[in-house]
Structure P
Amino acid sequence: MKKFFACSLGGLFILCLVVSAGYGQTAKDVLDKMIEAQGGRKVLEGLKDTTIVGSLQMIQMGMNGNLTMYQKEPDKMRIDIEIMGMIITQAYDGEKAWMVNPQSGTQEEMPEKMAQEMKRQALGNDSYLNPEKYGITYTFKGKEKIQEMEYLVLEQTFKDGNKATLFIDPTTYLIYKTKSKTIDQTGTEVDGESILGDYKKVGDTTVAHSMTVYQNGAEFMKMTFTKITFNSGLEDAFFKMSK
């Protein structure tokens, strides 16, 4: 279970685009509208850290739990999950990805593939506003129909070559769905999808308050975010592995 969770939140903060021609729009056109839909460049630049509190349902396992996710600009993340009496922690401090083994309670570095995913997921709004700093590019791929609605499609390519696809609502310019390869609870690579919804204003920005995660087409997990706060002054040490 601890191996998949870092990649399940991809789509909340990892949004970055560069100019790309085609289909009457460019990635830059879509980027500008997405930034505006979320509150505007000035608002996003002012978000130095984010804390998300919520609940989760593990559909296939029949388990419920709670989670708190922390992100600090530009590239730090920590996720604390409480489920079935266990505490699972995953984190990236800008240099090292680590986790708490729920059985032993000890901290350990993540395996390489999982660490690479956590590093990508830890990127925050700065990578969205300034993708060239992180070697991230986007290509506009046109439109795709999903359940009778056409969405704008963007292919995201990270510096390490990893790719993801974003499906953007053309009326709101908010993300509807993300698709990418991910790692399941056994360490196996699977096709992952995340459906985002229940967008609400939090202060001056707009944020998804629900997410449903699929693995190889099967519903795997549902998350509901009950509280989202910004700029609480998270310290760098909070994201570091204990010595």
Structure Q
Amino acid sequence: MPLSKKLETYARLGIGIFIFLAIAFLSAITAIRLAVQGREVEVPKLVGMKAGDAQTVLDSRRLGMKIADRVYSALPPDFVVRQSPPAGTRVKVQQRAHVVLSLGPQKVSVPSLVGQSARTARIELLRAGLQVGEITSFYLPDRLLDEVVQQNPPPQASNTGSPRVNLLVSQGERPAEYVMPDLAGMSLADAQHRVSAAGLHLTKISFAASPAQPKGAVFAQVPARGAKIVAGTNIELQVVE
């Protein structure tokens, strides 16, 4: 057979092999995509369904359900108010849908808590069938320590959409700040006097060997020298044994 014929035969054979491999590769990619898509399902619409029915629908699609919160709403109790992911989202099987369930319409009014202590406010909310939400604290020199300054929702509010009441609580007057003195080298007795005179509390004394200091002298302290402290700060000392 002439050389030109052989080359033409080899060329046709090579092209055929290439086409075959290309088709096989594309088929494999398609199969992988189908397999991946087969492990994904569409999240159904759960809002407006009773919790038990929503769970049944999710089970049929191999999805789980987690109750993220409960809020007051116009829906009857135990009906889904919100969901995440939203309906129509494609997710992998076994993933859980987070739902917020209804407590039904709110039937209580929010009590007035301003001016009470945080502890008293908590008791009042429990009596009203409500809960303490977020508590934010600020230093307020014109208010007592632990006094409720603001509340949200305000007093007498109803149908707020949540059983929780957020509180703004006073921390009283901001304590004065000082610089931690250097107690190293002092005798234990002198250090104790210095700590007491500064309005600090010596809470721990430990003993250890230190060749650089004489016996009974302070050689380490917590907080360290120069640290910012306030009255009542707890102090720890290490003394040469």
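Among the shown structures P, Q, from which was the value 25 of relative contact order in percent (Cα under 8 Å, 6 or more apart) calculated?
Only one of P, Q returns 25 for relative contact order in percent (Cα under 8 Å, 6 or more apart), namely P.
Looking just at mean projected area of the Cα convex hull in nm², which of the labels P, Q belongs to the structure with the highest value?
Across P, Q, mean projected area of the Cα convex hull in nm² peaks for Q.
Of structures P, Q, which gives -3500 when helix-only ellipticity at 222 nm (-39500 (n - 2.57) for each DSSP H run of 4 or more, over all residues; to 500) is computed from the coordinates?
P
Output the label of whichever structure in P, Q has the greatest value of distance in nm of label points 7 Å out along Cα→Cβ at positions 179 and 219.
Q
If mean count of other Cβ atoms within 10 Å over residues 91-98 is calculated from each of P, Q, which structure is the one that comes out at 14.8?
Derived from the structure labelled Q.
Thinking only about FRET efficiency 1/(1 + (r/R0)^6) of positions 163 and 227 (r between Cβ atoms, R0 = 41 Å, to 0.05), which of P, Q has the largest value?
Sorting by FRET efficiency 1/(1 + (r/R0)^6) of positions 163 and 227 (r between Cβ atoms, R0 = 41 Å, to 0.05) in descending order puts P first.
Coordinate-derived values only; no laboratory data. Note that this is a predicted model, so its numbers are computed, not measured. Cβ atoms are built from the backbone, for glycine too; each structure is taken alone.
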